[in-house]
Structure 1
Amino acid sequence: MKTPITLKLNKDKVQIFTDRFGTLLILLAMMLLMYLLKGNRFISATNLLNIVRQQSIITLMALGVMLTIITGGTDLSGGSVISLCSCVIALLAHPVEMGSNVGQYPLVIPLVTGVLTGAVCGLVNGIFISYGNVPPFIATLGMMTAARGMALIISNSKPINGFTKTFDAIGGGNLYGIPIPVFILLIGIVIMYLILHKSKFGTYVYAIGGNEVAANVSGIGVKRNKAIVYMLAGTFTGIGAIILTSRTMAGNPSSGTGYEMDAITGAIIGGTSFSGGVGRVVNTVIGALIMGVLTNGMTIMQIDPNLQMIVKGAVIVFAVLLDQMKTRKN
């Protein structure tokens, strides 16, 4: 009689282990494979830091999208919102006419305004979804179109460039030999970890995603908290826009295309479930880095960019398929 119980306990332990560390094992396995194929060219500190620098934008967006998916929603507007934020940042970081002279706003002005732009876009999404009962897919799809249009209007359909060296250093500079975007990403990870795993609000987010009706009955302000979730998603997108604008040295209305899908994929690979109520910050970060390693590896192996898009598309479908299989099993 003890054998079946022992086997069940062992299976439960394996399940817990794979849930917590499965994503990390996949990342390590991919890195090992790339090392075997390309050796030190991939595993060098310069290349690994470059991967994190390049993936910092998507990772920040993935952290925001993760919140929306945990509540049972999604956010398709990230790519267009980051483009809008980038154009706003570039417009204010670009030299402007001040009376008879040409001057520059203090650095804090474009940075704060860019983040606030993302937060407002997210809040608008949240209000329509929470208080207007508009499905997240439709609300964020509408914002995706509107934000892209606003970016084109603000920029006059042309890239905005010409920034100070201080602003350019945000995306391209190093601090103690480590890219500045890596520090920004680490701060974002810590903030999101505290929000989701160490605060009452985080408990509410999981409760809403687990059972929205039960959460509402238990006294949780479902509508208010869902609106805040989408606002936070927009805020993290705005932070990503700062890095994007500085790295590309331009506010481009056509930038950010497809970023929302990369962010969603990173969250799903990291174990965030479309069924709601499941998701962890660390796993989402690892999921986003997996996408970065995949892209970097294919580039080093000189795989055709068009074929890379096909591979990424397959990864998205496969990640969602695994999520659905896991949900049905549970």
Structure 2
Amino acid sequence: MTTDDILTILGPLAELYTDPEIANIMVDAPDTVYVIRTGHAMSPKIETEVTFGSIGELRQVIDAMMALGGISLDPNNTSGEVRLPDGSRVVAVIPPTAVSSPYLVIHKADKASSDLTWERLLEIGTLSAEAHEILMKAISLGVNMLLVGKTKNSGKDTIVNLMAESIPSEERVIVVADAFKLPVEHPHRIHLEAGGPANLSVNELLDIAAKLGPDWLVIDNMNGPEAMRAIQLVNEGYHLLTSLYADSPEDALTQLESMCLMANPSFGLDELRRMIASAIGLISFQMNHALPDYRIKLTQMVEVQGVENGRYVLQPLFTYDDEEGVLHPTEAGKSWYKRTHNRLIQG
């Protein structure tokens, strides 16, 4: 499937799809097409002059797009999602679930984000050299990490992707996601994607992944009962790199608990917290800041040291200076590698 083929299928939407300044295309009706511009995901939608001749014409585009993923929509299967070759995602809903018209949304692949490198992030101050060094050492030591973003525009996918690409080339990496957002250019990488005609969940994909012999499991944006399976697999010896949205590292652990309890509501909280604390070694936290080139900023990194009196023990490895806009390593941060290396060597 070539780009020209995609553009032919898109019909009236082709011009919007090729516009690099447009991030999302939303069709609410044949005569109502909105866009969200790149870098302004929190801004109001902008209505365009693009229209379809009829509901039938819009439905033809939807059916052709869904067919690319082997999906056929009908009254008994009213929604579908497919990934295009460039990583863009297409979501469609038809009647009777869609009340007044078929709906279509195209989430275009984030080209600017995929072009970012560690060098570029260091240059624009997304993180400090010391923080980058700890992240790289954590990978080399096989420390399991939770990367937390405060909002959907915090850039956590960028960091997760770069972290996964930093895994030693001889190690096998399996990327599991409910949407293809992590290209992960790694020589021993395979992708498993939820949904599609098989309609497999992330939880089911983790069982498949475990049978494929991974050294590292990379799970994008955990948000359900798959968290419990991920923690169990870590305790079986697999390395984990995963992410979720939360307001702080502490909030991330609370959310992780809630996700695990979705899978097993009768699980004791104290035991669950000990499992989580033994599974996750580091938590990084990032959020949006006003930068001239990119708005993501890593502002916290903490070491999960265990559980005491029913509460997580989190050791800050960096403090963030709001005036300078930079991270400063704490004494614990300066000694983290040596302490962790010695602990792992001693078993």
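Given structures 1, 2, which gives the highest value for distance in nm of label points 7 Å out along Cα→Cβ at positions 68 and 300? Let's see the in-between values first.
Working: 1: 3.3; 2: 3.9.
Largest value of distance in nm of label points 7 Å out along Cα→Cβ at positions 68 and 300: 2.
Match the computed value -10000 of helix-only ellipticity at 222 nm (-39500 (n - 2.57) for each DSSP H run of 4 or more, over all residues; to 500) to one of the structures 1, 2, and report its label. Write down the numbers at each step before the final one.
On the way: 1: -26000; 2: -10000.
Value -10000 for helix-only ellipticity at 222 nm (-39500 (n - 2.57) for each DSSP H run of 4 or more, over all residues; to 500) corresponds to 2 out of 1, 2.
State the single structure among 1, 2 that was used to calculate P(r) over Cα pairs in 10 Å bins from 0, in percent, giving 6, 25, 32, 23, 10, 3, 1, 0, 0. Each step should come with its number before you reach the end.
On the way: 1: 6, 25, 32, 23, 10, 3, 1, 0, 0; 2: 5, 23, 30, 24, 13, 4, 0.
For P(r) over Cα pairs in 10 Å bins from 0, in percent, the value 6, 25, 32, 23, 10, 3, 1, 0, 0 is produced by structure 1.
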Given 13 for relative contact order in percent (Cα under 8 Å, 6 or more apart), calculated: source structure among 1, 2
2
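Each value in this text was obtained by applying a stated rule to the coordinates, not by laboratory testing. Given the structure is predicted, the values throughout are model-derived calculations rather than measurements. Cβ atoms are built from the backbone, for glycine too; each structure is taken alone.
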